[in-house]
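Read through the structures below before going on.
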Structure P
């Protein structure tokens, strides 16, 4: 199973990140927007080269205070300047994955997705890690940028029948993350082998129903700060 992980968000020598690097196919290295710095970028890029792990630049809203997990009302020119600074930290890498709120916002917001896709194209990005049936995937395809469709092992999904789009359950909800190894492994297997995922959809009575929804993924993501990260990476490496 092709597994990717968001790496370098806790310093250049974090022991969990170093172990995760031995069990993944792609490292999305934080480039200073939400976490990371020149030292951690250089350290994990070098480790990736040693281990034969592919690398993408993990780019974010410039929001270290909230770890890039809150949407920002930021002027387009300021966002571009921040993305330029972040991308400059990881020379020679032509793959990008957006992080946190920027990832989620570009999933749903076509104007933002188009803006980002244009920036990606202008900066020579060849591959973007993004969710299938998202605005950012659609806009990157229009720009001729290759896509690696991504899904998540330890995050739960929401489904909007009105748009026929999946999204991640907002972290403000207690059920947003999967907390058991067995369930995370089953979700990853269902996504990769059956192209299905159990997602939460609003019901007529104001609650939520779980339903099976089609999903396509080339790679499964593990968040390095998940309590399951190491055990999950080891389990998925055996599949």
Structure Q
């Protein structure tokens, strides 16, 4: 079922949340200082922002502060131009994650999004449910090469998203995550969106992932050779076609 977001203003913050998960959050919930036992998340791509594992009662969450990347970060590390509440990075990602989670796609469930507006600028944060037992693909590769069957599963996962029209703005070896049982998840949907129709965007998504894998290989990490990439593409085609998630199916 699609989560019904509740929007409320608390002090200088506007918060969008899933009440069934978050209860009534406070402004301080988005302040890293309010979580003295928080741990930084490793394995994220460069410039993706401050990301922490936090624990609320019996619930394990991930708190991420949005930061700018690239050259524009020299002007402002974390301020974005205001164009409306529903166009904030955090609200857009929360609503996209809620839609994808409701559709059964392997993404973290969104908990709450928060923005603080100051005139023409705003800053933002996002809290999601923490996926248990996952590791970035980059970290798994650092431990050694993967079997082609697992590359097939990675491609199949990506193909399911593409079949649903989901564009991921930063598909890389850090945002693809593998659980202990080798189930594949996809994280970080900042600037992601649902595409209106077919086009060359799935190919561009895959090319971005291939460049990410090539950078890892250049750093001495187990790479993705021609056979592994062919297995990934075969899995991707099966995922787009709606085939079962097994190369032997």
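Readers should treat all values here as calculations from the given coordinates under stated rules, not as data from a laboratory. On a predicted model such as this, the values are computed, not experimentally measured, just so you know. Cβ atoms are built from the backbone, for glycine too; each structure is taken alone.
Odds and ends about this structure:
- Value 3.0, calculated as distance in nm of label points 7 Å out along Cα→Cβ at positions 149 and 189, assigned to which of P, Q: Q
- semi-axes √(5λ) of the Cα gyration tensor in Å derived as 31, 19, 18 - corresponding label from P, Q: Q
- Calculating FRET efficiency 1/(1 + (r/R0)^6) of positions 21 and 197 (r between Cβ atoms, R0 = 25 Å, to 0.05) for structures P, Q picks out P as the one with the greatest value.
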